[in-house]
1. Looking at structures I, II, which one was FRET efficiency 1/(1 + (r/R0)^6) of positions 127 and 607 (r between Cβ atoms, R0 = 25 Å, to 0.05) calculated from, given that it came out as 0.85?
2. For relative contact order in percent (Cα under 8 Å, 6 or more apart), which of the structures I, II scores highest?
3. If you rank structures I, II by percent of Cα pairs over 22 Å apart, for residues 391-646 alone, which sits at the top with the largest value?
4. Match the computed value 53, 47, 27 of semi-axes √(5λ) of the Cα gyration tensor in Å to one of the structures I, II, and report its label.
5. One of I, II was used to calculate helix-only ellipticity at 222 nm (-39500 (n - 2.57) for each DSSP H run of 4 or more, over all residues; to 500), giving -2000; which?
6. If you work out FRET efficiency 1/(1 + (r/R0)^6) of positions 103 and 487 (r between Cβ atoms, R0 = 30 Å, to 0.05) for I, II, which one comes out largest?
Structure I
Amino acid sequence: MPFASRKRVCMPLFVAAFLFPGLVHAQDTTARARDTTFADSAARQRQDSMAHSIQRLAPVVTVSRDVGRSVLDLPYAITSVRPDSLRPGQQHLSADQTFFGLPGVVVANRTNPSQDIRVAVRGFGSRSSFGVRSVRVLRDGMPLTNADGQTPLDYLDLETVGRIEVIRGTASSLYGNASGGVLDIRSADPPSDAFAAQLRGEGGSYETSRFTGVVGGSFTNGSYSANVGHTSSNNYREYSEQRLTNGYGRVLFSTGGTDFELQAMGIDEPTAQNPGALTQAQLDTAPQMADPAQIRKKARKEVSMVQTGLSARHALLGSGELFAQLYGGGRSLYNPLTFAIVGIGRAQWGGGVRATAPLTLFGLANRASVGFDVQGLSDHRRNWANCNGVASATDACPVLDIEQGARTLDQQEKVSSIGPYVRDELEFGGKYTLSAGLRADYVKFEVDDFFPISPDNPDDSGQRTLHAWSPMVGLVAKVSPLHSVYANVSRAFETPTTTELGNQANGSAGFNPDLQPQLSTTYELGMKGIVFDRVQYDFAGFDTEVHDELIAFEVPGGEGRTYYRNAGRTRREGIEAELITDINAFTLAASYTYSHFRFRDYSVETANFAGNVIPGVPVHQAQGSATYHVRNLFATIEGLAKSSQFVDDPNTTKAAGFFVMNLRVGGTALFGRPWLAPTIGLQNVFDKHYVSSVAINAAAGKYFEPSAGRALFVQLTAAYGH
């Protein structure tokens with residue numbers, strides 16, 4: 001990394017590192033941060049924020065692939081927040097509300113129930129046309145990301161989320177393929193009573209309704225919690241009806257000195273219409289409209305999915321542990337699109353083993369971890385011609401008024417991976433910790449072509465094996481008990497998914513032999529801690545070099561189908577900042593993300609895009625929230641601002657920047673126990689018309705996915721027990 005660029009990104013952090021130590025007061029940071037339960041999170045948050053003597057503790061996290069550790073002891077950018085405590089009254093309908101306020105994380109709500117929100121960490125994931133790419137997603141430590149690096153978020157239930165833990169950037173490389181960042185969604189602690197229950201009903205704009213039930217409790221050697229919810233909405237845009245039922249449950253129990261955790265989650269979504277993206281002219285005149293082709297071809301998805309997992313932890317040599325995990329599930333998808341009908345029957349599985357132990361070598365304290373992950377995925381993929389809207393019979397659609405036409409693809413796609421890793425931490429000098437880790441990943445893609453073989457249709461069966469080494473080294477210095485500075489260098493890799501490998505612009509079946517995995521190397525410097533006994537802060541600067549970056553594109557006449565190619569080299573420089581504090585009855589939070597992302601070596605035919613901005617990520621993003629508590633009432637205000645963003649590689653078109661504000665007011669335990677808690681919320685208070693998400697490099701100028709206007713919702717929660 002050239003010295004001038006490092007200086008531009010990191011100088012503010014060096015300056016702050018010298019200024020802040022004098023402001024920090026000594027305080028023990030080893031105490032574990034307290035989780036909140038679903039029945040009393042708002043009440044506890046109110047008590048905490050009203051206590052004048054409270055001192056914030058550095059959050060303890062488990063996403064580091066270790067026993068719970070303070071973020072001050074880890075040499076990379078990591079964030080832990082409790083969304084419902086920080087910003088109460090959330091709807092739990094979409095992950096963009098849950099992930100709000102995270103520095104370095106850009107979330108785009110596509111306002112399209114057929115496609116998940118787009119989540120990008122330092123730009124990784126911005127190209128995703130559906131699901132989440134480039135970011136590993138976990139639920140209570142159980143991976144939701146498949147072996148090929150794709151994460152469907154539609155079955156992620158948000159009702160009992162207690163906190164979000166995020167590793168930002170490629171220092172998360174110990175998680176393997178597609179680890180440009182890691183998001184672990186942790187559940188709230190179960191209630192302390194033997195049985196507690198909660199019922200919530202919600203209604204609002206765009207014919208939105210949601211009804212949920214939650215139960216939980218504790219017993220002699222464990223606890224349990226479970227929830228189920230049903231959502232119905234017609235949404236802001238035309239042709240965007242949605243009906244879904246989803247749920248999550250887990251049981252924690254201990255026996256023989258071992259802690260076990262059993263999890264289960266699932267979704268049944270029979271209706272999720274796809275309104276598609278719009279051109280600039282359509283956006284300006286009728287932002288609520290759907291793309292006419294999407295309606296004509298009845299684009300939508302129908303999906304059902306279940307995943308279960310079992311994990312076990314056992315203490316090892318005092319502060320270490322043995323950890324083992326198994327999980328698996330299945331998914332059924334029926335997905336009419338404008339260019340075809342896609343049907344997938346999926347089976348997936350995975351597991352892992354890890355041992356962490358404190359050691360003393362040559363008189364120095366060490367903390368060593370060794371482990372491995374395995375994953376498998378098997379998709380039976382079939383495509384048919386989409387005959388919706390066809391006016392006259394064709395070879396592909398010989399019978400009118402029948403949705404499925406001729407079969408065009410029938411193949412089994414299999415992915416298997418194994419990733420052994422090792423890491424060690426060495427403490428020296430009383431305040432320094434040197435960390436080093438190395439992971440080796442092997443990912444095998446196989447396709448078995450079941451389609452009838454003919455001279456015009458050869459056998460496209462085949463396989464590809466992709467592998468990479470991912471090292472990481474980092475140093476953290478505890479300047480004081482509540483303040484640390486750190487630096488790290490890390491490398492990560494990302495394979496194309498089965499869909500990205502299978503979609504070839506030349507129309508061939510099988511896997512694209514030319515599409516390569518992308519490799520990234522990151523240099524990072526940061527500081528984090530607590531000042532004035534109550535202000536929690538986090539600053540980070542980074543420079544990431546990416547080789548063979550995977551780029552999404554469409555072709556004229558492709559009817560909206562997305563293909564992928566590699567860019568030679570790209571560069572990402574950025575700064576991230578976060579502040580959280582309690583001032584009397586107020587809880588305040590703010591974050592800022594600066595993203596200077598550029599192509600360095602990228603040509604398509606005769607066009608050279610070197611120097612252009614990487615599309616799909618705003619240069620500036622600022623988020624803030626304030627919550628005021630008085631007795632049993634709260635009021636929350638949120639603000640989100642994003643600068644404009646390019647939508648294509650040539651940088652010919654932009655989506656305008658925007659600022660939106662949300663308000664919520666409500667109460668807790670207003671009528672004693674059992675208690676009732678109402679909430680009234682107003683999203684997009686000023687009814688701004690803006691583009692929350694873009695379809696990168698879309699053909700025919702269909703780049704823009706407009707967000708909803710002003711929306712009102714009302715909740716009523718009834719609960720029993722604690």
Structure II
Amino acid sequence: MSASQNNQYLLEIGTEELPLEFLLSAPTELIDNVRAALDAQALAYGDLKVYVTPRRLALVIPDLPELQEARTQTTKGPPIRVALDASGNPTPAGLGFARKLGVEFSQLVQETIEGETYMVLHQTLPGRATQEMLAELLPGIVLSLSGSHFMAWGNNTVRFSRPIRWLVSLWNQTHLPLTIGPVASGVESRGHRVLAQAPVRITSVLEYVSLLEKEGAVMVDQCLRREIIWKELQECAAAVGGQVIPNEDLLETVTMLVEHPSVVRGGFEPRFLEIPEEVTTTVMTAHQKYFAVRDAKGELMPCFMTISNGRKEAASIIAHGNEKVLTARLEDARFFFTEDQKIPLEGRLEALKGITFQKGLGSMYEKTRRLEKLALQVAQALGQKDAQQAETARAALLAKADLVTGMVFEFTELQGVMGRKYATIGGEPKAVSDAIYEHYLPRFPGDEIAQSPVGIAVSLADKIDTIVAVFSQKNAKLPSGSKDPLGLRRMAGGIIQTVLENRLEIDLLALMRFAYQRLAEGKAAADALLPEKAPEKSDQKPGQKPKADPFQDEATTIELVNTFILQRLRGWLLEQDNRYDIIDAVLEAGCEPLSDVVDVLARIQQLKTLTLNGEQLKQVYEPANRIYKILGANYNSAAQVSEIQSGAFRDPSENALFESVKALDAGNFGKDYAGLNARLIELSAPVESFFEKVMVNDPDDTVRKNRYNLLSVLNRFYLQLACFSKLVV
């Protein structure tokens with residue numbers, strides 16, 4: 001590409017107030033899409049920049065050339081066996097290809113691609129004006145941005161996150177006309193709704209940011225807004241002898257919700273500090289988007305800070321209004337906290353019958369009873385002693401009871417948090433109280449995981465029960481694309497993360513089957529309680545097919561769940577910087593990965609070590625791959641050393657390999673993959689000698705079958721480590 005001429009382009013899309021989710025996702029998506037479009041056109045450009053405020057999305061493309069470079073375009077046509085007849089003359093297919101491209105057949109050339117010769121056209125395309133290309137490309141890119149609840153406005157069919165009200169399109173200092181939907185571009189932007197209501201004329205791309213701030217009272221650079229907000233928050237907290245409690249998500253949120261930020265400090269009555277801190281901070285941060293403050297001792301202070309989008313001189317009025325709102329919310333929380341303590345968690349279990357777990361899957365009470373049994377099964381699988389098993393069963397019984405408390409009903413974010421608090425107040429053991437909180441972990445990517453033995457058991461049981469229950473339905477709300485209405489991906493990831501980070505040797509497949517069986521038992525018990533319908537009162541019409549059972553059978557359900565969780569396992573392993581082919585080699589080695597996920601990690605680590613040594617890798621990879629391919633459908637996974645007949649050997653190399661295999665079989669390596677790997681390296685020589693001197697597919701059925709059994713036993717040892725044919729070597 002030719003050197004750029006330092007041309008700058010600006011596109012500002014002005015809208016009604018945009019939703020937070022769109023503001024958070026649009027910058028990355030817009031940059032990715034613009035970059036892909038410019039790259040596809042071989043158009044040079046500098047570092048793209050996207051600015052966002054509640055009312056605008058702005059794109060700046062620096063270092064653009066005046067003209068796109070001339071480039072060669074290659075178009076592959078039909079193979080010559082189709083394009084030419086036996087005499088070498090063009091066929092209708094060949095002529096049609098040339099006509100489609102608007103050229104003579106004589107301009108086509110023959111070119112061999114991957115072993116096949118095709119008719120090909122090489123064309124030199126002249127470069128187009130960059131401004132012309134931008135005007136064509138950008139409207140479609142803008143309207144292709146994704147998000148939920150997009151809307152049309154007026155009489156238009158164009159849809160966007162919010163109605164588009166103005167466009168600024170500028171090439172250096174000159175207007176570059178373009179249209180997006182019903183809106184034509186100009187050079188006038190709009191400032192802050194209150195502080196600068198007059199239009200702001202943008203005269204230069206380079207002055208865009210400064211002009212909006214100076215004349216429009218809009219700080220358009222979100223990175224700068226974030227820095228200023230955080231700096232002012234710290235200064236404001238320090239002024240009262242405190243420190244602002246960091247909250248990255250909240251900081252990102254308030255940054256996106258203002259154009260002209262200023263920090264306002266308010267306070268609340270100290271009596272509200274008697275409420276659990278988790279409640280107070282949740283009310284402030286999650287519900288009111290306030291920042292909380294701690295003193296030098298780490299204690300919560302009776303003050304808060306909010307981010308205003310208006311005049312600083314109105315700070316006292318803004319603070320007073322927010323104080324009234326917060327006081328009302330804290331009064332509610334204080335009332336709920338007092339009232340909730342009148343009924344212990346166990347006394348709330350019956351009320352869970354009034355909460356539906358999932359449509360078609362019974363109540364939260366029924367789930368609790370399943371959870372109690374499954375958590376106990378997990379505890380036993382983890383080797384918990386009787387006393388700890390009793391704590392696990394108790395925690396599982398009480399885990400969902402806080403869902404029917406007033407506090408959690410009003411502040412759903414506090415589920416688990418209040419369960420732990422009320423369990424502690426009620427005198428439950430610490431292990432039980434902590435497990436009630438931990439069983440919801442992790443709540444989001446990067447969150448902590450359950451680490452106490454009781455918490456781990458209840459956490460795994462809860463997630464497994466939910467996933468199996470949902471997948472047991474034929475019309476379940478399963479994850480698709482970016483949608484996951486029930487949070488199943490998060491739960492599956494939580495299972496993997498909890499098992500691997502705690503190094504738990506546990507059979508997840510067995511637990512899935514146990515969960516399904518408890519679900520089936522509950523369904524059968526519920527069906528048994530239904531009154532029998534007399535045949536004459538049946539609601540089935542004559543000739544109508546009976547209603548299909550909405551539940552999947554066990555085998556189908558477990559297969560679906562297994563595949564789903566394996567996808568999350570593969571994703572987690574990729575996030576840990578493991579090569580995709582090493583992951584595939586281990587996961588597809590013929591065993592069930594979910595029966596021991598920690599073992600999967602151990603084999604991946606061994607394979608990574610092996611791939612760092614080219615010579616050793618060759619000594620294992622080549623014989624393993626050759627044996628795997630020769631066996632194909634003849635691989636007998638059940639073959640045993642005792643079934644191999646030494647009397648059927650025809651060559652000394654067979655006996656030598658057999659002796660090596662017998663020694664390998666007697667090695668009892670278990671999970672000593674380094675030891676197994678070392679022995680497989682030693683097998684390289686006898687395997688190579690075997691293939692040099694023996695034809696596996698011998699005409700004699702007995703000899704051939706015997707050789708297949710020998711190789712099958714050996715192949716099984718390679719597969720204990722990995723399916724080496726999946727490696728990219």
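1. Working: I: 0.85; II: 0.00.
That value comes from structure I.
2. Numbers: I: 14; II: 7.
Largest calculated value belongs to I.
3. On the way: I: 72; II: 67.
Result for percent of Cα pairs over 22 Å apart, for residues 391-646 alone over I, II: largest is I.
4. On the way: I: 39, 31, 27; II: 53, 47, 27.
Label of the originating structure: II.
5. Values: I: -2000; II: -15000.
The correct label is I.
6. Once FRET efficiency 1/(1 + (r/R0)^6) of positions 103 and 487 (r between Cβ atoms, R0 = 30 Å, to 0.05) is tallied for I, II, the winner is I.
Every read-out reported here was derived from the displayed coordinates using simple, explicitly stated rules and does not represent laboratory data. Since we're looking at a predicted model, the values are computed, not measured. Cβ atoms are built from the backbone, for glycine too; each structure is taken alone.
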